[in-house]
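**Q** Okay, got some structures for you below.
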Structure 1
Amino acid sequence: MKEQVVTRRRGAVLEEAILDAAWAELSSQGYLNFTFDSVVRRVGTSRPVLYRRWPNRLSLAAAAIVHHIKSNPISVPDMGNVRNELCLVLRKYADRIPPKAIRLFFEMSSDMASAGDSFTHERFRENLLGDVIKRAIARGEIEEKRLTPRIIWAPQSLVLGEIMVMGRQISDEAIAEIVDQVFLPIVMPRALQD
């Protein structure tokens, strides 16, 4: 009979296991049913271990969401044109956020507001379109001077908004409309719009 050796997780390994377990709980049970006890059971640790790192369930939930975003980065290859790249990056973004997980925004909003926090905080945002926009500027498909932080954030916001309002995954057609009818007309050089 072979003996199993149990190794104790520490540091970054333990923290990653906790954040993965917290995300699994959040995405399956929602924030309203999210507890330290459920994370403790899932990861196989103790409440004091969690409380040493996160003072309350909101801070653990927020850390789990940020960890999930950073653990699942989105990138697209150079496809030779900005439209195809934008459609692909927005599709990947939408697929990473299942409609069931959208409820977290609503369920957490009251606690976030009480803590003086919100999902608009920089830590929840990612530079999703950064590489696509850089390539498009280099190819002359986007006029850099037309870009503002709000315009850059608009496609992502519209995808997220549609998922939240409709309560289901956004279609490829809707993504194409966001790219073709909203974003590109704002940022394309006038010579390419004719």
Structure 2
Amino acid sequence: MNLLEIGIGGYNRAGQGGASLRMWKHFFPNAQIFGVDIEDKSFVDQDRITTFIGDQSDPASLTSIAEKIGTLDVIIDDGSHRSPHVITTFETLFPLLRDGGIYAVEDTQSSYWPEWMGSEDLNAPNTSMGLLKRLTDGLNYEEFVTEDYEPSYTDLNIVGMHFYHNLVIIEKGKNAEGSNKKNALKARYGKA
């Protein structure tokens, strides 16, 4: 299993950060653990832990790192927590996550903080929570009554979402269970 965590911690303080990478190594004894940070955290590198310098707001940086890792089984975004960065990271890395993989977004509280590139507007579409709420709708795309709706990549490839206080877990897989809407909504669709 390959686990990638965005954000290693410690900010720009020398020798600080890496605790969660060491924790993942302990909890997953057969996994390769990878971390990405905008600062050099190579002091954390050891058997089964590899770090990269990268910028989560730069799709090319993220793609380059993902190519070096290979298959991505678990992705954890614990990076800057700023909505534009969270959105860019998700849009770049989620398609590279294997089917059956898990994608986690930590510290979603910053989505509500304008000082952290969030918004006080609970319906703001350009925040990380705005994205996650849309993904929840997309999980149910087969129930939409709009006939010309074209499902997105995420509509077709998210099978579960779990919301917790300041944490969202997304399960990747083929989302095509089907719907009973034509039978249940006979007045709209005619006989099924």
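**Q** Please state which of the structures 1, 2 yields 12.6 when mean projected area of the Cα convex hull in nm² is computed from it.
**A** It must be structure 2, since only it matches.
**Q** Also: Out of 1, 2, which one gives -8000 for helix-only ellipticity at 222 nm (-39500 (n - 2.57) for each DSSP H run of 4 or more, over all residues; to 500) as computed from the coordinates?
**A** Details: 1: -19000; 2: -8000.
Of the structures listed, the value fits 2.
**Q** Still on this structure, I have one more. Suppose relative contact order in percent (Cα under 8 Å, 6 or more apart) works out to 15; of 1, 2, which structure was it derived from?
**A** Numbers: 1: 23; 2: 15.
It traces back to 2.
**Q** Let me ask something else about it. Of structures 1, 2, which gives 3.0 when distance in nm of label points 7 Å out along Cα→Cβ at positions 32 and 176 is computed from the coordinates?
**A** Going label by label, the one that fits is 2.
**Q** Compare distance in nm of label points 7 Å out along Cα→Cβ at positions 48 and 184 across structures 1, 2 and report the one with the greatest value.
**A** By distance in nm of label points 7 Å out along Cα→Cβ at positions 48 and 184, the leading structure of 1, 2 is 1.
No value in this document is a laboratory result; all are computed from the given coordinates. The structure displayed is predicted, hence computed values, not measured ones. Cβ atoms are built from the backbone, for glycine too; each structure is taken alone.
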